[in-house]
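Structures are listed in the sections that come next.
Rule-based calculations on the coordinates, nothing more; no lab input. All figures in this text were calculated on a predicted structure; none of them were measured in a lab. Cβ atoms are built from the backbone, for glycine too; each structure is taken alone.
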Structure I
């Protein structure tokens, strides 16, 4: 192992003061290995480790050692590297060399040319020796070069070719230390080139993509004033129109990634190009951030958000309240004492669900309105035995009402009748090898089961006037986290907060409840929020560790409800 004098280069990076970790302040450990072959999985061994530690463009140390592989070095490898069996006979084994290298590299960012190869070998032997692998960040100069160096400059991205492009002071010769020195020059050359493209931090270096335009990268200052906190961010154009809404547990880090990460989605790049400001709304908890995001998307309908823009565009399956009830598809829930299933995000899925119900329950499918004593002609469905035909008096009111009660029970509580009947049809069709028809029935049943389970889960929460729940969230680097508190009213998030250290928890919760939004519910399965908001809240409530502080009403689901179906819908 040898130490080397300090060398100076890459002074251009010294004046940068950017978000993230400036490259001038990062210690890099550039490593290269020589081995007996190209695959650690085939039993190949390390024969030499060479490394150069650099910081701010200056070399601060070097490491070099031969390694006894305890196996013969193939002749062609000896010719290629110049490392012979005799040279490694008295060298330390990997069990000694590897801990020494890890100690040398500790606290730095590993750099290698084709890092997967070198780091893969090192990690493999660390596992074999039961040596804990440090949590190294890794930079691969091959990947960087592929994004920066064109075919016009070099025929390929081999170390020897790049060393010529960047005029390295060391010629690569398949010896570990020499190749590591050459890689240092390549790394600095890449950094100098990327510096002119606005890459000044380690985060920008690790995520650089040539597909991110320089103009897009220059807008990273828009993230400067955002906090490292959970919340919602809004990209706006020069007329203050909202272009895009997103959420993150760390606002600054997430927004910065739009300008520094390898964000290659064309539409997002276009959005960033139009953006002139980013507004951050700090939230007490991640759940509050998710809910605010949904509400803001629904309010502003940003053109670059694809989901959640039109929560009002939904469909319900309605079981009407009239002398001879029927099923229909509707867009709105009315205060008409009818029963509703949904919402469905698409009309086609609602139609599939409707078909499954009509296959099971022979109630009328016509949209005509008639009184308790109709006198009309029967339709084709009655002739096919798929309708009880109340229109021509074929069924009495009590028999029809009994079928409707079964249908209502399937919608709201127990879907077994629908599941069993459609499964029987699918089995019969499959036995006849009519698989395509069986698939249609399967899809219809899946639509019904999903909708029934969703409605039952939503209703179980939304019928509760208030639910107060807390959860201890893990705190980074700490043994104990903080307690998040959420007040939910009729499935709508009414308040969110975090209990401050040293504050009386019960008093804080009561104060949060007192200041929470007043929620006046309407009618239907989702009386106070969108289905998506209530589902987000349900997912949080079902997380491990959530504790119910208080509940008004009954939060229960049917024991034999749709969620127990084994369809996997």
Structure II
């Protein structure tokens, strides 16, 4: 019998051999560039209707396109729609489509003749997202779409090239919503043929198309020879010949394969190998210079602790604003990031809107920094001098974030605030959070689309559970009024002004403790070029090269 480590190495070598063979064909012996990455969590579906997590979004981004796309600077750019107009009242969107976009021809599905994408395909694809039988987790994205006289969503194909969407009310972030992978176009013919199996036999328009998928072992995507986009020199995209994805679960093994050069890219950093890649200050280990490249950018993800402000919870000291503010002042965020995250991320000392978002404004929005004197004053004002009489507060956390919460627990204990850690499974914690069963919980919010509304809506009373995402049960009529006013404002500059006002109200009321604004961190082999990095951590491979 082979030792366990030896078996892992043999298995990985066999997988790569199969991938190499599958990326070759008798008709084409010129494959040169294969980009290889690992997805430890697995890929549940390749159907964009279910693109709700990064493990699904990344491959779907290679397989599909929508009306619009988002570049690495978060600017919305044309994709299948070459242009669009928005009516003066902000409710009618009219898109003019390109006439040179075609669906994939794969080994699993082909059309009688080249199948061009039309406006009717978008009408079908968007209605499919709202189909209750499909049960897409993305159905919420069209909640602002109006209904026609027959009670159907107002998605209208006027002809092959003109597609219109009418909203029930003005919603300025809507164009950004359309950049989400849920809004990808799919062909009715393939969906109807495969039914639920469309998840493993995808047909899209993206820069890559499916070659083979052995679930849990490997996924190979091949270059789409008909892809419609070109670079600045009119060279067809993508440059890569293939993308090969493996599914090694053990994170240490993934790191070792990356260091050997068997993988081209890893995203994020795990505790088991962070010190091998990074210095204590968050820079690349000098020993890896020339071999590994570090790419970073602010990530549109706010990590926080949330207070449950539902007033029917008896004897809850967290309903007292001064107690919440005291907790906010009670620990050093800079020290926490330095010691526990090798300085990955940025201290959450401004508002809930994260760094990297246009309306992030640390000059106008003042959050909380470490100030034990202020904590003592607030506890005394709340009736708990030096913490005397303050009951122990239960903080719910999953194992992944336990070290951060243990640090906060220790820091707060030195100033009279006792925290009890309630460690739960992540899924159970999320469910209890949504049901308002946790007095104090760790949470995070990664943006769905690049508009601060996506963050501030978590505190709008119209989004209380069970139908919304107001997990703190925060209710403030003044906040609600200003929030609704911001959403009736089409001018982006005016809307950003509202957003900073709203963020300031939140920091004063303290329904949350902002821990840090996250950071996208990527490591590539030095022969990987033009991969890029962006604030939503989208994997864009159509311009990547492997030399």
Highest-scoring label, criterion being distance in nm of label points 7 Å out along Cα→Cβ at positions 322 and 506, among I, II:
I
For structures I, II, which has the highest computed value of Cα Rg over 2.2 N^0.38 Å, for residues 98-345 alone?
I
For which of the structures I, II does the calculation of FRET efficiency 1/(1 + (r/R0)^6) of positions 50 and 482 (r between Cβ atoms, R0 = 35 Å, to 0.05) return 0.50?
II
Ranked by relative contact order in percent (Cα under 8 Å, 6 or more apart), the structure on top of I, II with the greatest value is II
Read-out Kirkwood radius over Cα pairs in Å, computed value 25.3, structure in I, II
II
Matching task: -11500 is the computed value of helix-only ellipticity at 222 nm (-39500 (n - 2.57) for each DSSP H run of 4 or more, over all residues; to 500). Pick the structure from I, II.
I
